[in-house]
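Chemist: The following blocks contain the structures, represented as structure tokens.
Only the coordinates and a few stated rules stand behind these numbers; no lab work does. Worth saying up front: this structure is predicted, and the values here are computed from it rather than measured. Cβ atoms are built from the backbone, for glycine too; each structure is taken alone.
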Structure I
Amino acid sequence: MSKSLGEIHDYWKHVSKSDYYIDKVGRSELLLEYIQKYSENRHRILELGCNVGRNLNHLMKNHYRNLTGIEISEEAVNSLKKNFPTLYEDATIIHSPIENIIKEIPNNQYHVVFTMAVLEHIHPESEWIFKEMARVTKSYLITIEAETAKNWRLFPRNYKVIFENLGMKQIEANTGEKELGLGAYTIRVFKKQKGLTKFFSKMFQRN
């Protein structure tokens, strides 16, 4: 049965799986390989849907400092504060639905924007978020998402089609099943193309 945007948000605001997410360190190690390949420690990095902060904390342990996370769940943010206090103090952690904050982020603010098992939960009414992601990304976008699974809170999409239609170019892709220990997950890396900055500036001036 389909759910409304409000119902999806309400579910994620109150879901309690902190210990489960903290323990999945192998996924953060895989992510680090991609982040190190396409960025330097000084670069600004944004995670959409940072949950308990496991990914960002792993990046911090590997000398990344300009880190930002957006997370809808208060329980997850509280867990982040408890389990990763240094991350909570040094990074920028924003407790909010993505929809409520992403339009406020300046163009090309982050060298890398990444998601892990988050876009698959974005309600169809909020697909405008994808355009905003391309706008705030300066160089690279990394998505690690289940693209074919479907249920009341999983929405199947091909992110290659979506982000290339927004002017980005996929430069790497890999099915993440073996590395992540999850079925049907795909890792994609997109590079922002020259001229896309002006394109978004003109688009948002018209809007």
Structure II
Amino acid sequence: MEQHQIVVDGQQLKQIQAFKYFGSWIQESGDQEREVQARLQGMGNAFRNVSGVIYDRRMPLKIKAQVYRTMVRPAALYGAETWAVKEEHIKKLEVAEMRCLRAIRGVTRRDRMRNENIRQEVKVVEMREKIRESRLRWYGHVKRKTEDDLVRCAAECREVGTRRRGRPRKGWMDCVRDDGRQVDQSRVGDRVMWRAVSRRPDRPGHTRSLVAL
């Protein structure tokens, strides 16, 4: 990366490769490896904090699942609405999530119970679907802003000039386009409808019918 010198009050500022801003890691390279690692660590800490409930055999499965959805998963998905993560990052998050769900269900890998069956019993949708939901919800928030709004301008801006050889890095808008292929884009202006069509509920039927909308 090109080095620049910035001097403030006679002191040269140090150029760093990553820094933390409002709880999220921002890297000079544009990669999100450090952010994902921080989210995995936060998820693990949150799970340990509620482990007394998770491993209590007297606690109903429904309560354990609710504790996970409200206290553990949000620690893993903090800031997910702005992510442009790679498939390998999503897989790391889903592997960590399945460890939590197996503990909630009270099984191990030796029981050879399929992940889909565990999710169905615990009523937890895949992590990638919740990331998709977060991105689409934020996209609707951005699109409803005025055209001269700073956030919307930053989201819709395009780089100028020549780029390096090779496949370009997948950006946030590229992820949004993939996320929204099965969603009616004309409803983005209505907050209630957009939230309904972009939502990925953990429990089937836990949201209003999309047909009715």
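Chemist: Comparing I, II, where is volume of the Cα convex hull per residue in Å³ highest?
Modeler: Going through I, II one by one, volume of the Cα convex hull per residue in Å³ is largest in II.
Chemist: Given 6.9 as the derived value for mean count of other Cβ atoms within 10 Å over residues 4-11, which of the supplied structures I, II does it correspond to?
Modeler: Only one of I, II returns 6.9 for mean count of other Cβ atoms within 10 Å over residues 4-11, namely II.
Chemist: Using distance in nm of label points 7 Å out along Cα→Cβ at positions 12 and 116 as the calculated read-out, with 5.9 as its value, let me know the right label among I, II.
Modeler: Checking each candidate, the match is II.
Chemist: Let me ask another. For FRET efficiency 1/(1 + (r/R0)^6) of positions 28 and 68 (r between Cβ atoms, R0 = 41 Å, to 0.05), the calculated result is 0.75, so let me know which of I, II that is.
Modeler: II
Chemist: Can you spot which of I, II the value 0.65 was calculated from, given it is FRET efficiency 1/(1 + (r/R0)^6) of positions 84 and 132 (r between Cβ atoms, R0 = 30 Å, to 0.05)?
Modeler: So the calculation was done on I.
Chemist: Supply the structure label, taken from I, II, corresponding to helix-only ellipticity at 222 nm (-39500 (n - 2.57) for each DSSP H run of 4 or more, over all residues; to 500) with the calculated value -13500.
Modeler: Attributed to the structure labelled II.
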